[in-house]
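What follows are several structures.
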Structure I
Amino acid sequence: MNQANPQPLSFAFDRASGELSATFTPMEGFPPLTLAFLKQAMTDHGLTKLFFQDSVLNAFVRKAEGAKEAVSQVIAERRDGEFALEVADDLMTASLTLVPPYGGRAKSVEVVNAIRAAGISYGILHETLRHALSAGQCNKLVIAQGLMPTPAEPARFESLLEEKEEELADIDEDAVVSYADMGHILQVSVGDPLMRRIPPVPGQDGIDIRGGKVPARPIADIGFAKECVGAEPSPDDPDLLIAMVPGQPSLIKNGVKVNPVIDVENVDLSTGNLTFEGTVRVSGDVMTGMKLHVGGDVVVNGTVEAAEIVAGGSVTVKGGVIGHSEGVAAGAGTTAIASRISSQKSVQVMFAESAHIEAADDILVLGNARHCELLAGNEITVGKGNPRTGHIIGGRVEATNIIRANVIGAPTAAHTRIQVGLDPYLEEKIAIKEQEYSRKVAELDRTIKQQSYYKLNPDKATPELLHETSDKRKALAYEVKVLLEEVSQMKEGMVAAEDARIIVAKAVHEGTELRIGHEVWPVQSDLGGGTAQLFEGDIRYNPKK
């Protein structure tokens, strides 16, 4: 300070300790010391690069208030920069945190030495590191990144049955329905190709930031399913599944079953109830009270009386389905239904009366349907080729997408309910899949907790147990991912009610109830042919042109 022009505030910096002291001497003609004046004085003297805190400066200002003589205090200090280098447990990343210096020295050289000392040699992000050291500060900045392993591709299985289906469609001119939607019987001969296996593609190893190998997750080399009854890999090509017996093929996960066919004259007391995994062909009738449970298709050349048919494939009844039977009582206001058909694919019958018929895909009634319950996951068609048939009279008819008929209802005012736009099966399937997903998530959570416990208590687990727990966690995580994708795909498959239709060729009679989605329209008067569908949330009936 200039002795000829004394000032009340002065500073002294100790280079050895790096401390800055301030001294305030009360003088007449000078105002009291303030925080603003103190900070400005530090700026004027180039001292703001040092580390200081407002609380310390305020303490010094308060100390100088009312002072009668000079007061001094350390108000700032020199600080070198600091850093922290964090290496991830899996050695796939390294992060840097830099604290800038305050009048001191940066630690750029020490940072580089620490990276070398940590053994980091691969994946260093040099440009990112240079920018951080130049700026002097960063917070948990990734400055090294390893190369993740490339996941393996599992074995794939491609069905070869489509070609056989096309052959049958061309050869069998008398077939009324196809294999895919109406249960046409698909059969194969010995040696026919059924499925092609595409071998897995192994993953590629990764590299951690220390240059070590990160093995790709091993993947099981899955072969054809053991449940491939009637089929085996070809002796000339182990990745080609061929039929070993003649019969009906059915797809299973990672394979195909070939079931032989049972031919019977009638299903009656002489045969007893039939339970079979393959296809059953009945040249005559299925008699009253009999049960036929099969895993494949059912073909009945005659009629089905008050009987029960449950099929994993399609059901074709070339005669009719008649549900009336002596000894079967009806509830008040209802008709006794003693004939039941359930199919995981499609159902085709000549006519149906007092029958319960449900199919995961389509239902085709060539003649009339009287007082029936018809439920289909896709479409229902009543009447085909004969304009004098195709009547739906009474009962309840539900399909997800489309219902087609020539006439719905009857002048006798028999209550007839028609429903489209809601899949009666998909919600249940989604619920089952979501339950499985929840179980897997809970199991994964338990495995993660177990793995964390072993990490905190290494004496509680052997290396083999740690490895087993790690593999289990990875496998469960993959299963959870697959289940979530399956649930999403199933939900995307839910049919929008706006696309559902009720198509009538000739007439809809009064007393019919049309339902599309959650909308209901009681028909108050007879209508001609037309199409009912949703328009802006309401059911609209467009007359046939």
Structure II
Amino acid sequence: MKPSFWKTRPQVGSFTLCAMTTAYLLLVANHAFWTRAAADFKDDHLALGLFATGVTASALALLTLFSAKYITKPVLILFVLTASAASWFTDQFGVVIDREMIRNMMQSTSAETGHLITPRFVLHLALTGLLPSALILWVRIVHRPILSKLLHNTAIITGCLLVLAGSAVSDYKTIAGVSRAHHEIMDPLTPFYAMTSAVRYGVDAMRGPRGAPAPLGADAHRPAGPKPRVTVIIAGETARAEDFSLGGYPVETNPEMKKRGVVYFPQTTSCGTSTAVSLPCMFSNLTRKGYSHDKALERENLLDVLGHAKVAVSWLDNDTGSYKVSDRVPYEFLPKSADPRFCSGGECLDGILLDRMDRWLDQIKGDSVLVLHQLGSHGPAYFARYPEEFRRFKPDCRAEDFGKCTPQEIRNAYDNTILYTDHVVAQVIDKLAARETSLAASVIYLSDHGESLGENGLYLHGAPYLIAPSQQTHVPFLTWIAPDVQKANGFDMACLQASATSPTSHDNLFHSVLGLMDIATTAYEPGLDVFAGCRGEGKVAETVTKGPKLLN
């Protein structure tokens, strides 16, 4: 026998339930959206009202499309749960759930995801997602006969579209102007933008296997040298230039690298604001303006060109993967090792990269490149990214939930991650310097993107590039070149230090590595090589005054 509360369920029409759900979604799950819209329309309250009316009519029309027997409840619950989850990250961190964010989510490890599932998130999901979903399940929907429902729904949808059109034309000049000036205005609208992004990602993923990537730099070659030429590329994670003392940050976060004679490029911008975009982009020969996920997959990348030149390439990963960059080279995902010296909970400290690098160095037989992909400063669990001896800046946030920490505690924890990265990079340099009699070595460190630490209410990363703050796009970039390599290749380090102050970007990595490795190929563009004007005979003085070519 069914419980009495189930027998006495209230009855409600399908359209009425759709209207109530629309109101709930727009009023409860869209604080960030309405806050941004109010700011964009701050000079015209009438236009804001018309804009809100149009958005409401559009949402109601969409939900009414699903007003049909056996469909209404599952779809409305999906909308509510998606809105609940998306609104948490939008409101708490200021992130937008776009297609690249979905791609990042699909690539995330269970450990990384676990840091985001905090008690406050679970409570939020229960109150704003599960509870209203339970109410939707509880009520009894009264459906009209099929023909009547079809006519009724059509009339409502048509009416909503007319309201939308009327709202737009009533003050078209203002609404169109604001929309053009703020292309991102609809991005925080949950769950609609997040669900659209998921569909776009799904369409991409369902395209099936691609053919072999188009060859790139197949003519690559390099002259034989007296000893192997070795470059270690450290792909940083979530390090922002604003917190590097090498670039002028008043807190000493780079004490070890400062002593290693590195060249720091203080005006470097990233290709994206998430690993899913930046990592493939920085290893491709596509510039930021020319980059797309599909284009990158359709052609070979820097690692392939190095392979064509008979350079042995390996990738050691301590992050969430290489996003297909390393598909054609030896690859090791270090968290799988669960090495107790470095790992716990499915994640490892970056010290594991140093440990595995020693093994790699012992096996070098010729020209080689090693990519070390850091976990670096990935949030929100900054405290889990550095060992106890690197807790120099205190008090540091020891929680995954930023709501439990002060802004200064969050900043201290983040700065500790940069301090630990400083140590890791310095150790890489020291390991190579210790083998200078047998290797001609160099190091490049470049972060994939930056991080927001509460500036303008934003946290973490992944903001659409068009509106992303500098904290997410201004990244640290530096190099170390062994003294014997400087001498053998005629590096003028004073020239390099001077030219380093010019703007650089992820666009430069591909060509700079080829130049540093002395690889000749038609895929190489000296204008994008940050070293070209300060290396060898006849150095180009223009590089000192104008800097490397920048296509961002």
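Quick note: the coordinates plus some simple rules give every number you see, no bench work behind them. Keep in mind the model is a prediction, meaning the values are calculated, not measured. Cβ atoms are built from the backbone, for glycine too; each structure is taken alone.
A few points about this structure:
- Identity of the structure behind 20 (criterion: relative contact order in percent (Cα under 8 Å, 6 or more apart), calculated), options I, II: II
- Set I, II, criterion distance in nm of label points 7 Å out along Cα→Cβ at positions 358 and 422: the highest-scoring structure is II.
- Here helix-only ellipticity at 222 nm (-39500 (n - 2.57) for each DSSP H run of 4 or more, over all residues; to 500) was derived from just one of the structures I, II, and that gives -7000; the source is I.
- Cα extents along the principal axes in Å derived as 129, 67, 45 - corresponding label from I, II: I
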